[in-house]
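Right after this note come the structures.
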Structure 1
């Protein structure tokens, strides 16, 4: 018997009122007792997304213990990790404890599997017993507690050939390389704005792979350390130091370095105000993937109109049918990218 939409998408967990979905809801019921349409997971680690971590760290004055308390307070109040300031959350790693009878009939999941959720913590019922061991640079948080996934919730079984911290970092941004792989064609000029981060390195590999030797791949970033990592991979034709919030400066820096506009641009910057620069450096009928949660889509839409661009602009939904396989395969296919990940995410 097919599940009802309410059961499949977790509407019965919403405490705000009938008809509200878990993501926009203010509070969820995080009771660890599951229904036939749910999966119970013992939480081991959280991975905060890039907008949420800097905000929490700034509010806490950089004190990891204060960040831990803030995380506990949000989850206690809302029944999920949904930062009320940034509107964002992250993902988790844990072990499947229990699987509802209806889920067992539909999905290949079993108790004992170690998984990474590929669904935002902003819509995942979560109860925490303890938070500790925060990596303030990358947002990985040691934790114990219980999470509930719905039948519709995507997740990836953690691979045995890739260390957990590295796999988690890749899976957290898995949508970016996967979507880029589907957008880039042989011979394309591709610009990765803010391409020196975790998502950027994975996306760089896919951009290079699909643009081919006849294509041109350009990476911009403001952090010199990130740009050094990009150069070490040998995958970019041009590496450009530029502030993506300075629209004209970004455009001029890319033109000076490469002398061409992008057929495909991918915006991976985790700060607001980078929409116009990305539109400006993309050709009039090109395509932009806005993968950053800091993007204002009103600014992007109106900005494209103001610049007279018929640009196709895509929202970077993090879920793709490959369930993170493209991202994990980058770490298998590229020793250079994996080496950067191993250095960045060393325990």
Structure 2
């Protein structure tokens, strides 16, 4: 980890709690931040203010970079605790991760899942730099079977993953000036169709450092891969919120239109909202097609007359508008499928297929 990254991480260290805080009732580790010795490694832990057996937490295990700081890694993800994540950042025995260290980390994860109210199906593993190069033994472990694996300032370059990895979601994050950016891009090629979802995102003008600007997306993405979905809380596209501006932009295009996502926040989360935001919008073809249009999301409860005029009867709904503002397609209810939405977007998009 660079000195700049260390300084940034140190600046956001937890200040609300200390390692001497009394342990929560019936739990072996305290709420907030603490330093523990587990399986022969020093481990920085961050626990939510309250852990409840009725609502098991998620677990994030993060491996630091060469010569890096477990404290800095825990600090970098401290805010995850607010959304019921337990953050675990072990320190390697030496400057870099050894095979023996990674095996200990597996045991640490198993220990925490046994000792704390954690949902074993909501395990996430993250590796930064050297930690990323050593992530595959955790990412593809037959016992752990994590929900997601994320390579930061690094990438996957190993052998073909096991068949069960079709249930795993993968992400690569890097700076555009990072020498490892090419490995992040290659991660998509190596894992596409071998995992549930894989993508790479890049922070402009950043070298080999922690991509702080990508953290809001990362945090949202991790929750989405667990099925967390609040109506309208979606980062799959660079959504606008003004239909008029979207139509103005589309009018100036040679070909295209507007992708409208209409939801009603007052309705709360339902299966259709969850399907759209955590599955369909994440589909590579949907992103390619919809990204060419002018993606706009609107709380229809605040603009019911407009959507009634489009012929929308139930929510959530997708409305595809032509560049002249005329309705091309309305999809709602049973028609909210990947195939039908892709067909509706393809009808107005300029580039019908993803580049090879």
Structure 3
């Protein structure tokens, strides 16, 4: 059993990871700022699924889950350095999984400071806490966006990633560099995970599956950028979580051939899907046709994402297995139910 800190615990990936870890018997502490980047009702609903009420979540003190005896939660922002330092000193974590970040490629163009405060300042605060309260493994979310304008596909971990097309991507690449420095200077084992277009139940309202579903069910037009000539390596949430858990349990080691205990992995499906095919699957699952408004390419967007997952398979014997049709069916079933409840 490990004692694990999960940051961004009220977020999409964080929520699913918390459930997986507590259900396998780990002791988990979750933190989240519960900011209003998107509808906070969804964040509170995720927390409620893990046994944390809205009142508990808003208290800014450690709350005990009434569903999982091995789960506690505190509302806390990574920028709050003093409180974060106190948390690490009090709890003495074995593992840190940092999933907290200001998300969204397009929003980084509108509000750049939010990304620096959360993704850079918050990240260095975590690294410093892990330095002064040593952990067995520091795992953090990077992003496929670090590949930027790369034209070579599939994207492999040793490709150059010095051509970001958004500030969000630049902050994620910065995280990788910062983590590597802490691994080299202080011996902190770090692993960065480049996630590829994660989707599934309890996903984010600002991402295509929920945006499109809401519009399709309302009979409204969906915005299809670059006239639909885009492809994404859509990866189902359960596949993502399986990969994260396998990584958590295997901290990188240093030796003569690998002196710095730091690793980077792609976690993707390894099978990019055309945006128009994705929309067709969503139409099928929802039983409605989409009204499409064709749009030009968006600033900060990329034409394709495509993960080379051979390193993950080599080191952990793991490949994602949920097909897009299966994943979209699960998502549509969840969305229909949650939309009746929360009207997201």
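None of the figures in this text is laboratory data; all of them are computed from the coordinates on show. Not measured: the values here are computed from a predicted model. Cβ atoms are built from the backbone, for glycine too; each structure is taken alone.
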Work out the source of 2, 13, 26, 27, 19, 9, 3, 1 here, i.e. which of 1, 2, 3 gives that when P(r) over Cα pairs in 5 Å bins from 0, in percent, for residues 42-153 alone is computed.
2
Supply the structure label, taken from 1, 2, 3, corresponding to Cα extents along the principal axes in Å with the calculated value 54, 47, 38.
3
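Can you tell which of 1, 2, 3 yields -8000 when helix-only ellipticity at 222 nm (-39500 (n - 2.57) for each DSSP H run of 4 or more, over all residues; to 500) is derived from it? Intermediate values should be presented prior to the final figure.
Numbers: 1: -10000; 2: -8000; 3: -12000.
Derived from 2, not from the others.
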Could you tell me which structure in 1, 2, 3 was used to calculate mean count of other Cβ atoms within 10 Å over residues 50-57 as 13.0?
2
